[in-house]
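J.: Structures incoming, each one as structure tokens.
All of the numbers you see were taken from the coordinates with simple rules; none came from a lab. Quantities reported herein were computed from a predicted structural model and do not represent experimental measurements.
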Structure P
């Protein structure tokens, strides 16, 4: 039973080490935001500005009548 637990723990630890190493190796080393993210942020800002400029005024909500 102890041998089986040691093997399972060893395999899990090896998996975590390999997975973490893979993530560290494949990450982008560039500083700053990637161009795709900068483009997306710009488009979101434009969408918010457009929504604010074209939004119809909203009437305040009235409470529902009580029965």
Structure Q
């Protein structure tokens, strides 16, 4: 059995309260990991092309306020 399968099995045993706590923890963990990935991509220059395109479109009036 893989580690993920073991974790899935244990999650299946959680009561409603513990599952709610786990969901909140994992959501926060996932958001922090997403932020770290964006920071790495930004520092490596992976987002430069997209940022330049977005700025050019904004300056050309091709965007709209949300």
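J.: Work out which structure the value -26000 belongs to, where helix-only ellipticity at 222 nm (-39500 (n - 2.57) for each DSSP H run of 4 or more, over all residues; to 500) was derived from one of P, Q.
T.: Q
J.: Rg and Dmax of the Cα atoms in Å was computed and gave 19.9, 56; which structure, P, Q, did it come from?
T.: Working: P: 26.9, 71; Q: 19.9, 56.
Answer by label: Q.
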